[in-house]
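Each structure below is given as structure tokens.
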Structure I
Amino acid sequence: MIRINVVCIGKVKEKYIREGIAEFSKRLSKYTKFEIIELAEEDDNKGIENAINSETERIINVISKKNYSYNILLDLKGKMLTSEEMADKIEKISMTNSEINFIIGGSNGVDDNLRKIVDYRLCFSKMTFPHQLMRLILSEQIYRWISINNNIKYHK
């Protein structure tokens with residue numbers, strides 16, 4: 001069973017988003033070990049560049065401790081895939097890796113050090129979404145990809 005982590009900056013404040021994420025986490029628990037790893041959001045009063053560097057460093061610290069993991073950064077400059085294509089990618093990754101980390105940077109983004117070390121950069125849309133909502137969207141899509149790979153009727 002593959003382990004899937006969402007490594008992200010900040011906490012989800014909205015109750016309806018937390019409830020949605022909890023629902024997909026519960027559904028996923030039958031098929032994968034799913035965890036959300038929340039890292040502290042940096043106060044950008046010290047400058048946006050410092051905030052980005054500090055948050056990126058924390059992300060790199062977390063993912064570098066996870067051996068055999070495949071790291072996917074959600075990035076506006078990443079590649080866009082269909083749900084079916086991403087499900088196929090997840091299936092292939094699971095053949096060689098025991099863990100996948102999906103990374104959502106902070107509201108100011110991430111620095112290029114992270115972009116250079118991740119295995120894949122994925123773009124959901126050319127539009128920008130609130131980071132809290134993106135966690136819910138990602139959780140739903142992970143469930144959709146798992147559903148496709150396990151022939152669950154959820155995906156149409």
Structure II
Amino acid sequence: MINIVWKIKSFEELSTKELYEILKIRQEVFVVEQTCYYLDADGYDTKAAHIWAEKGDQILAYCRIFKPGIKYTEASIGRVLTNPSYRNLKLGKILIKIAINTIEGKFRTHNIRISAQDYLLKFYSDFGFRVTENNYFEDDIPHTEMVKYSE
């Protein structure tokens with residue numbers, strides 16, 4: 001197994017190099033791979049906690065999380081990705097578990113809302129997320145809001 005390091009940092013804690021690598025992999029996946037031309041630097045990164053797996057300087061998986069009241073009434077997870085070269089390692093599952101645990105521990109809530117690309121609905125439902133009635137297209141990709149509430 002490769003040597004993977006998981007990191008969780010606020011925006012202020014990110015080094016310039018880390019921020020560059022995060023923005024680079026987000027553009028590689030969301031802009032280039034998915035051919036969606038949009039402004040990735042949306043003004044929310046400064047309000048997020050950033051979670052990622054790295055090997056050396058390369059980011060293998062990434063997401064950002066928000067406390068309640070920033071993106072939605074609930075806490076939220078966004079910009080979830082796995083580096084195309086490492087998708088066979090199932091890092092996305094580990095990433096979502098870490099994100100949920102971090103939200104529950106750091107923000108003291110079990111209520112989480114996400115905006116999921118429709119092809120990932122089953123993936124997120126395995127973590128307890130439920131589909132809402134809010135379906136929409138974002139950058140020509142079908143999305144559905146999903147929620148996870150304390151049980």
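Computed from the coordinates by the stated procedures, all read-outs in this text should not be read as laboratory data. Here the structure is a predicted model, which means the values were calculated and not measured. Cβ atoms are built from the backbone, for glycine too; each structure is taken alone.
Supply the structure label, taken from I, II, corresponding to P(r) over Cα pairs in 10 Å bins from 0, in percent, for residues 22-77 alone with the calculated value 18, 37, 33, 11, 1.
Working: I: 18, 37, 33, 11, 1; II: 22, 46, 30, 2.
The value was obtained from structure I.
One of I, II was used to calculate helix-only ellipticity at 222 nm (-39500 (n - 2.57) for each DSSP H run of 4 or more, over all residues; to 500), giving -6500; which?
On the way: I: -14500; II: -6500.
For helix-only ellipticity at 222 nm (-39500 (n - 2.57) for each DSSP H run of 4 or more, over all residues; to 500), the value -6500 is produced by structure II.
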Given a computed value of 3.3 for distance in nm of label points 7 Å out along Cα→Cβ at positions 94 and 126, which structure among I, II does it belong to? I
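Looking just at mean count of other Cβ atoms within 10 Å over residues 38-45, which of the labels I, II belongs to the structure with the highest value?
Top value of mean count of other Cβ atoms within 10 Å over residues 38-45 goes to structure I.
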Matching 34 (relative contact order in percent (Cα under 8 Å, 6 or more apart), computed) against labels I, II points to structure I
